[in-house]
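J.: Okay, got some structures for you below.
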Structure 1
Amino acid sequence: MNTRGLAFDEAPPLMLVLRSFLLAPWFLAASGVVLMAAGPTAWVDRYTPGLLAATHLVTIGFLTLTATTAVFQLVPVVAGIGLPYATALIPVVRWGFALGAALLAAAFLDNRPLFFALAAIPLALAAAVFTVSAASALWRLPKQKTMTPMIHAILMLGVALVFGLIMAGERAAGAPVSAALLDTHPLWALAGGAFVLWAAVAAQVLPMFQGVRPWPARVSLMLGPFVLGLLLAILVADVWAGGVWGAALRIALAVVVATAAAHAAHRLHTRTRRRADAMTFFWYMGLAGLTGAAVAGGLMAAHIVTGPRGPLVFGFLAIAGAAVSLIDGMLYKIVPFLVWLNLQRQPGAAHVLMSSAIGERATRRHAVVHAAALGLGLAAIGRPRAFGEAAGVAWTADGVMLGANLVVALVFYRRLSRAATGVLPHATL
């Protein structure tokens with residue numbers, strides 16, 4: 001494991017981070033429950049109440065919550081400087097996104113303007129606290145080139161959250177949602193925030209845990225501004241230049257995403273650590289989903305694929321296939337590593353393997369269930385009546401298995417920590 005140059009002493013307290021990681025999977029499970037309750041009608045169109053509610057439970061409650069927590073954990077370790085007021089800020093971000101995701105899902109299901117207004121309050125607070133605190137910490141470190149891609153990712157994620165809040169405000173006011181934001185919001189959230197943030201985190205995590213050769217510095221530094229430039233150009237083209245330039249720029253963006261996925265897959269395949277583990281399986285699924293989303297997005301931009309199913313396939317591959325799979329893989333390394341690292345720092349603690357925190361069999365079983373959930377989700381898009389409810393069941397099981405496995409890691413830590421010190425660490429959610 002390559003940990004040279006990392007300042008783990010600057011990381012926030014373990015339980016502060018674990019509480020967010022432990023909470024997030026249950027939003028994934030809740031999205032499956034919503035899909036089960038909605039039945040086949042949820043998969044008919046991207047704007048059905050059930051699918052919108054489930055999507056935002058995943059994107060805000062699971063993806064955004066884990067991604068922002070990872071930033072709070074990673075920035076101090078890589079940059080070597082602690083984030084000020086982390087003990088106060090991380091809970092605000094955690095519960096802001098958690099409460100906002102729950103209220104927003106309820107708003108989509110019930111379609112009451114009041115719920116959209118209520119959801120906007122904690123989401124705006126969490127987004128503002130995270131963006132300002134993370135960006136201010138990163139901007140104070142001009143010499144840390146490894147952090148530059150994360151600055152662009154946070155910027156684009158912040159823009160996407162602003163677009164989402166604007167749409168929530170429109171719904172709260174009973175006004176029609178701006179048609180332009182319906183496509184712009186997910187584009188900035190997925191291609192901007194999620195994709196670039198993934199690349200920034202992967203550049204740190206994969207060499208550390210998988211023995212992957214480090215990303216070329218030029219690639220890491222260019223990716224963020226290049227994607228940001230493309231998104232800004234798409235925004236300008238949609239307003240002033242007509243559909244041809246917008247389509248061409250979207251195709252270019254799809255090529256960039258597919259190329260980055262292929263590059264990561266090649267480095268993962270040629271890694272020095274040849275033994276495959278759960279993280280490897282999840283990452284291969286995630287990179288396949290990322291490539292599939294890029295292909296689907298390019299085909300839609302070129303008007304080769306039309307109709308309501310194209311956006312459904314694109315969104316499912318981008319969110320469930322790529323983002324969820326990649327974050328699952330990272331959680332199965334980051335959480336056991338944090339548990340192991342904190343145990344090693346306790347006097348009298350037993351020396352254990354990092355893999356002991358979560359059993360390899362449990363993670364492999366989850367990888368199989370996750371693959372089945374991906375297959376059933378794609379099948380539900382094609383044949384909602386036949387596979388819609390089964391897909392909901394699979395996604396519920398997917399979230400429950402991830403949540404249960406992370407709880408196992410917490411129990412493992414508490415048991416060994418108590419055996420070493422005689423004191424039970426505070427671990428309530």
Structure 2
Amino acid sequence: MPAQLDRLIEEQNKTWQRMQDIQNLAEREARDWTTEERTNWDAAEARLTEVSSDIERLNKMAALDKIDRSQIVTTTGEPADRRGDGAEQTKRYAEAFSTYLRGGMDRLTSEQRNMMMDQQVDLRAMGGNTDIGGGFTVPDEFRNIMTETMKAFGGVFGLADVITTSTGADLNWPTNDDTSNEGEILGENVAAGEQDIQVGGKKLKAYTFSSKQVRLSLQLLQDSAFGLEAWVPKKLGERIGRRAARAWTTGTGVDQPEGITTNAVVGKTGAGGQTTSIIYDDLVDIEHSVDVAYRAGAQYLMHDLMLKVIRKLKDSQQRPLWQPIPAPGFPATINGFTYNIDNSMPVPAASAKSIAFGDFKAGYLIRQVLDVQTLRLVERYAEYLQVAFLGFSRMDGMINDSSAIRLYQHPAS
């Protein structure tokens with residue numbers, strides 16, 4: 001894969017340079033583009049989009065290949081394994097769970113069945129309108145694969161501050177903005193002054209995200225060569241991650257997480273007529289609408305269609321704002337800042353908040369409940385010789401520091 005990535009990065013840079021050559025030649029000669037130049041530009045742009053998407057896919061695959069399977073630590077500092085019998089018990093439960101995935105409860109020994117029943121969860125008791133009677137807490141490795149996959153497909157999930165709690169009880173979380181406050185220089189025999197921090201508070205809940213049903217044939221389940229123990233959590237994680245990504249960006253905050261574009265502050269509104277466009281000055285304005293204290297760690301977040309618009313922009317010195325990947329291991333940038341593509345963000349349109357810019361680690365908080373549950377459904381698809389799997393993860397998200405993130409909004413007309 002590294003060789004393929006190197007080749008794609010090289011092609012991306014050459015394609016981008018070809019597009020710049022077309023544009024620069026017309027500007028030097030102070031003329032409109034010829035029909036041939038327009039055709040060549042459009043073809044190059046289409047290829048650039050394909051290559052950039054392929055690079056993103058390869059990077060995502062590389063991230064999935066490097067899933068960290070170490071134990072997650074809860075907010076109390078306790079290890080993720082809380083079953084109390086140590087590594088041997090963890091291993092035995094993982095073996096029982098693997099057998100359950102392939103063959104159901106009937107394939108388990110009496111001891112394994114008891115272990116599974118000890119980890120059974122009534123999903124209806126979680127709330128969130130979950131009408132599912134029972135499920136099982138997944139083993140540590142299954143959960144870690146699923147969680148890391150959710151991050152790879154979950155947009156803001158990989159950028160925000162994520163806290164993991166051992167239960168799904170409501171969590172009161174303090175919020176504050178202290179960027180306008182500063183200390184002082186004390187004179188001799190002068191008492192230190194006071195400066196209160198305006199501390200607010202929000203409540204983090206634990207909304208239940210479902211993967212929907214994933215069906216597999218019995219023949220595939222019975223094939224020992226099929227890596228079921230890795231395939232199922234990845235597939236469940238992909239689906240939950242995609243749904244969660246939409247919640248982190250556009251969630252209403254009512255019976256669901258609070259999305260970034262819902263309540264973050266608009267730092268710049270485009271001028272009239274820019275219902276699907278943006279200019280260089282707008283990007284400068286949105287960058288400087290974020291306090292300098294957060295700008296060092298700031299990034300752009302946008303839909304791929306917004307990136308397509310920005311790729312055509314130049315600064316006041318006629319230098320392209322978008323810069324392709326200079327070499328493997330280095331990110332592409334917009335005006336010197338890295339960016340992330342999340343197609344859960346709004347597309348360019350009238351009144352749409354299509355760009356978020358800021359320090360998402362400081363500005364957005366995601367709460368995830370440690371335990372992840374799964375169900376194995378047999379009877380529902382028995383006539384098709386199929387088994388379905390369902391995954392559940394409980395999460396919430398909110399804007400944590402309102403000064404850390406700003407939005408670009410298109411005008412209404």
Structure 3
Amino acid sequence: MHSPKQRQHGLRLTSIDPQAVFAAVPKAQLENYIRPMANRMIKDIIQEVRKAVPEYAQPLEGEFGKILVTCVEKSVLQVVDNLGRSEVDKSEWRDWFRYVGKVEYHEGRTLDALHKSVRVGARVAWRHVHAAGMAVGIPSNTLFALADAIFGYTDELCSVAVAGYTEAQAHATGTYARRRHQLLRLLLSDQPASTTSIDELAAATHWPVPERAAAVALEFHEDQYRYCTHVLHPDVLVDLESQEPCLVLADPEAHVEQLGQLLGDRRAAVGPVVPLADVHRSLLTARHALDLVQRGALPDTPILWCEQHLANLLLFNNEFLLSQLSERALEPFDSLTPKQRSRLSSTLLSWLQNRESVNDTARQLGVHPQTVRYRMQQVNKLLGDKLDDPDQRLMIEIALRTLRNLGTERDARRASSAAG
């Protein structure tokens with residue numbers, strides 16, 4: 001719809017293409033005025049939106065502040081950066097505002113609030129652009145065409161956001177969510193599910209059935225239901241209802257960034273990628289890994305990849321036997337003080353891992369090679385010929401790895417006894 005002023009100037013515009021109008025704007029003439037005022041325009045839009053729309057009248061903090069500020073910045077800079085250009089790639093822009101629409105739905109705001117905030121933003125933007133155009137003497141007809149383009153552009157923006165909003169709304173419907181949860185449970189059951197059952201549920205929930213998949217174990221939190229699961233790709237199956245939340249997905253590496261957005265400061269363990277029939281084993285492995293992270297036996301990283309720690313996961317798979325093995329293998333060290341035991345244990349483990357290289361061991365430990373030789377003489381006195389026996393040597397290295405991963409021998413025994 002055109003304004004009365006447009007009709008007074010006899011300007012007739014039909015099916016306006018906003019980008020075509022932006023491309024026709026005399027960029028060099030207008031840019032010197034528009035770009036310096038972009039930051040002021042962004043601040044004014046944010047201020048007016050928060051004033052005019054009650055749902056947005058809250059502090060610019062956390063996810064809300066990030067979304068609102070980024071929305072305004074992207075909408076303004078998309079125009080400013082593309083003045084005078086006829087060809088513009090809008091794919092990233094569309095993905096962002098579709099995502100924003102999903103956030104609006106999950107945050108409980110209405111479509112009316114979304115529409116009103118876009119209209120307010122368009123009015124403020126036009127006020128700034130009009131002032132810049134008048135300052136450089138741009139003809140009225142061009143300015144009013146630019147006004148139509150701005151409102152057409154914001155209509156497009158709004159349509160994309162609404163599409164994301166309605167998509168999130170549709171995905172939240174009870175039947176769809178129940179079927180996806182049922183599919184997840186079916187895949188994670190230790191009782192083999194029929195291919196037909198999986199295919200039927202997958203078809204009903206638009207889940208492409210992969211040949212291989214992985215499970216991801218997530219830390220439990222009381223507020224996990226508030227996780228923004230809409231940041232995840234539809235190919236990812238999610239369970240945030242249970243005491244042991246988890247995901248199932250075909251290609252974990254492709255979703256690392258999204259997984260990071262979902263977790264915040266929570267931990268996750270990614271199980272091995274396995275045939276679909278073994279996904280429940282992938283989840284057991286991931287949960288085992290997450291437990292070991294929480295106990296300090298595996299690196300405390302936001303996202304731990306089980307495939308990088310298979311040896312340690314195997315070591316801690318039967319902690320009763322591991323405790324028995326460790327006590328027998330390291331029994332010769334019992335007569336030492338804790339300090340001596342720690343020093344000789346770390347030296348022996350490094351020596352074994354460095355293929356008996358004194359120099360490499362010294363470099364790894366940051367000591368003189370002669371110190372390594374002296375310590376190994378003490379070790380050999382304690383162990384006798386045990387290091388010459390392949391089986392004994394393996395047991396000793398396993399025990400030393402256990403000791404290193406759990407920090408102290410006392411901690412290792414205490415943890416193993418509790419688990420046993």
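J.: Supply the structure label, taken from 1, 2, 3, corresponding to distance in nm of label points 7 Å out along Cα→Cβ at positions 271 and 343 with the calculated value 3.3.
T.: Working: 1: 2.1; 2: 3.3; 3: 4.6.
Among 1, 2, 3, the structure yielding 3.3 for distance in nm of label points 7 Å out along Cα→Cβ at positions 271 and 343 is 2.
J.: Figure out for me which of the structures 1, 2, 3 the number -12000 belongs to, where helix-only ellipticity at 222 nm (-39500 (n - 2.57) for each DSSP H run of 4 or more, over all residues; to 500) was derived from the coordinates.
T.: Working: 1: -24500; 2: -12000; 3: -20500.
Structure of origin is 2.
J.: Quick check on the output: 58 is percent of Cα pairs over 24 Å apart, for residues 167-374 alone, derived from one of 1, 2, 3. Which one produced it?
T.: Values: 1: 49; 2: 58; 3: 54.
Working through the options, I get structure 2.
The numbers here are math on the coordinates, done by the rules we state, and not lab data. Keep in mind the model is a prediction, meaning the values are calculated, not measured. Cβ atoms are built from the backbone, for glycine too; each structure is taken alone.
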